Every structure is written in structure tokens, then in C-alpha cells.
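**Student:** Below you'll find a set of structures to go through.
Quick note: the coordinates plus some simple rules give every number you see, no bench work behind them. Quick caveat, the model's predicted, so the values are computed rather than measured. Cβ atoms are built from the backbone, for glycine too; each structure is taken alone.
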Structure 1
Amino acid sequence: MRTFGIEIEMVGKTHFMIAKAVHSVVGGKVKHIIDKEDDSLTHEDISAPDGRVWRVEDDDSLHAPKHLRAELVSPKLTEADLAALGNIVGALAAAGAHTNPYCGIHVHIGAKDAAVEDVCRFIDVMIDEEHKLVKNFNCSPRRLQRFAKLMSPGFIKKFKRRRPKTPEELERLWYGRPADPQRRSDRYHKSRYRGLNLQSWFYRGTIEFRYFDGSLDRNRVEACVKRCLDIANRAGLP
């Protein structure tokens, strides 16, 4: 079954208030977590009765007071969870959370079982799809210039000229350098700032879409997820 995860950035409410809004939909328990290595870092975990955990954490890129900025990180979800996700987004909006121009929506498609050729087929689809997606969702120039850069003509040319056959070849295409385990394991590597983020595949086994501007409109959020799932299906991702 196709899996996905989502990160929804927002401002205007405290982490606890956002966690309570999520809790109003999924139930379970809310727990305040203090980082063991740095007690200035905290987050809220919402442990649902089904065992899945939603997390509310800080994001310092959102240009808002620290206590009024947050990112909601979902657990692993499937298409069957879309209605519940929509209800969560509605609860967040009803609680008074909102977005600013720095907020975004990131959708992760599960790809742990994907081979290099599977990822290449994904790139094939995105070469045709990327500009349509950006137009359909009216993605802001600010986001595309800074946080979600489009595939460059040079990247596409190299991909078509020498289609990667091995993980090492795909890594060289992505980073522009020979394979390096340290780069692959770097969650915050600068290469992640692309609309189609393959750093996430090297690091955690997901293919990430970063194109979308922030929104707490449930229909728009669901549409973002459905578009990403459709692309994964068209690419034949396992």
C-alpha cells in the first residue's frame, strides 16, 4: 500500500495549542518532550490510540516568534487517512493557526523499496510534470527560488545523457560529486532545497515534494497529497 507523510508549517499558535487541535481529531495523549542533549529544544508528541505519533516542533525558518511558529510532522499515512488529515487541518485553522509567506507543505512518498531505476522513472515523470504542478498549485516565486528550486536544464541534460544505473551514479548526478556516505546521511544537506528532493531518499527512504506554499485549507492540502500520490503511481514506484 502506498504510504506518505506530510509536514505542515504554520504560525500564530503555541506548540501546545496546535497539539491540542491535533488531539481533538486523533485522540490519545499529548506529551511535552524535552531534548535530552539540549533542554532548550522541545516538542509535543500526540500519541494516537492506533500507535502512531504526530509531532509538533519548531521551525526557525518561519520568521515568527519562537513560541508562535511550528511544523506538524505526521506519522506514516495512507490514502485511507486523507479524511482524517483534512479534519486535522480544519481543526488547526479553527484553533487560529495560519500561514505566512515562509510556510510550506512538504509531502514525503514512501520509497524504501525503490531501486535506482524506480527513482529514475520518477524523475522521468517529473521532467514532464514539474512545470504543470507549479502552475496548477500557483507555487510562489519566493519558494521556487529559495526552498524548492526546479530541476535545472543541466540536471535534466545529464540525466538524459547518462541515465543512472547504480546508487553511486544516481548520487553523483544528484550531488554533482562522487558518492560520499557522510553526504547521504546529512539530513540538512543543502541539496534538499529542491522541489523534488532526492536527498530525502538517500537519507530516509522517501521522495519529498517541497513545491507547495503553506495552507490550512483542507481541500488544498488533500489536493497536494493526491497529486504526489498520483505521480508516484504513474512512475510505478513500488
Structure 2
Amino acid sequence: MGDSTVGWARTNLGAGPLGSYAFLVEASLGHRPMTYLFARSTTAAGAGAARAVTVLLVLGPAALAGTRVTTVEVHGAESAEVTTYLPTMRAPKVITAAHVYECLPLTDVGYVDLMAWPHPPTRELPAHAGVTPWSSWHDLPDSTTGVSEEAHGYVVVETVSDVHGIPVARSMVLKGEETRRWEALELGAAEWDHLPVRIRVSRPRTGHWTVFERTTDPRPVPPDLLTADSDTLREAVLSVVKG
């Protein structure tokens, strides 16, 4: 299946030795339980670069089932390709420019939170310079914070745990104001590259937050499944993760 780290290009939400994998996630938005399918395939692209295709598919509730977000990335690129589809649409919509730094439909999870790598690539900050600590991860000495500055005014501030080697806290800043936060509340087993078990997204201005919980281990899936239609993807992944 390949290696989700693809040499030096370690991925956000990677799964250790699995280069193509899927798992299920649950959350409650208000009084409405949500179930998601997360799938990713990470491969070598041209000139030795790494390429990642990520799909988030809503499985429930029934009214939202079939909502799909797909990101296509190359490590080190200035931008990523993002498309989204809701059952009410005639065709998928391409997300462009500043909209890539906003949220998925009906949730506070950002498109950036699904991506394997920051785009543009981050530049490291010395000892969290200019970062106001808001997560317990910021209090740890073994962490590194970097920023990714986008041409449309968005700044992504991301903290990586040096011990675990993965992103553990991320905030979105627009015109100097922090608009959204993402953080890992519980990390998973080392065999899965500490793939988070629980994450929280929140909005500092309103105090609103949502916790998402991974309910299955990541399981290997064929890479071509990620380009299949949503029904095929759903049935194949459910047979693997629940089989």
C-alpha cells in the first residue's frame, strides 16, 4: 500500500504504514448525530514529490448523506484542488481562492483541516513567536509552530508535536483576527502514526465547539476507490471497516 509518510512528506491525519486507507468518524451537531467516512490515498507524484487524494463523505443523517468533499494535493505546492458536492447540486463545485480557507458545508471543520499538508508550505516560527497560546499543546516544550500565509489574507498557524511528529493544533487568522481553531484532544496508537482519536473545532468569537471522534481503526483500501462514485466508495469502505 505504500507509506503514508512518503519519505519526508509526513501527512496530517496520516495512518502510519498505510498509504491508502479509510476510517469512520462521528459527531453531534446540535441534536443531530453525524457519521462521516474519511479516505485518503498518498502516492509519489512527479519529480519525487508526494501526492494525496482525500475524500470526506457524509453517511448520515439521511438528509445530508452523499455530501462529499475531495482534495487533491502535491506536497510543497502553493495551493490544493478542492471540490465539494451536496445532494442538492447538479454537479460538484470547485472551491477556489479564499474559499479554500473556509469551512465545509454545515460544520466548523475547514477544508484545510482535511488536507495532508499546508498550502503554501509553512515557515517555522521561533519559539511560538507571535502566537497566543490557547491549546495545552502550546505549553509543551517539544513542539514547533509554523505559519502558512495565503495571498487572500488568510494565515494558518499550525503546531506540530515534535514527539509525535504530527500536527496537533491549528488556527485560522484573517486580518489579524483568529476565526477558527482545530486541535487534537486524544491521539491514537503509534502504529497508526498517532492518528487522532478525538479532535475539536471551535470558534473563539462565539465559543461554539464540536468534537469529532474516530470510531474505527484505519483500514487499507485500494487507491482507485477514492475516484469511484460515492455509493461504491461507501459500500466498499463499510465492508472493510465493519467486516
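**Student:** To which of 1, 2 does the computed value 25 (relative contact order in percent (Cα under 8 Å, 6 or more apart)) belong?
**Tutor:** It must be structure 1, since only it matches.
**Student:** One of 1, 2 was used to compute mean count of other Cβ atoms within 10 Å over residues 13-20, and the answer was 19.8. Which one was it?
**Tutor:** 1
**Student:** Moving to a separate point now. Assign the value 7, 32, 36, 20, 5, 0, calculated as P(r) over Cα pairs in 10 Å bins from 0, in percent, to the correct structure from 1, 2.
**Tutor:** 1
**Student:** For helix-only ellipticity at 222 nm (-39500 (n - 2.57) for each DSSP H run of 4 or more, over all residues; to 500), the calculated result is -2000, so let me know which of 1, 2 that is.
**Tutor:** 2
**Student:** Let me ask something additional. With distance in nm of label points 7 Å out along Cα→Cβ at positions 21 and 165 derived from the coordinates and found to be 1.3, which of 1, 2 does the value describe?
**Tutor:** 2
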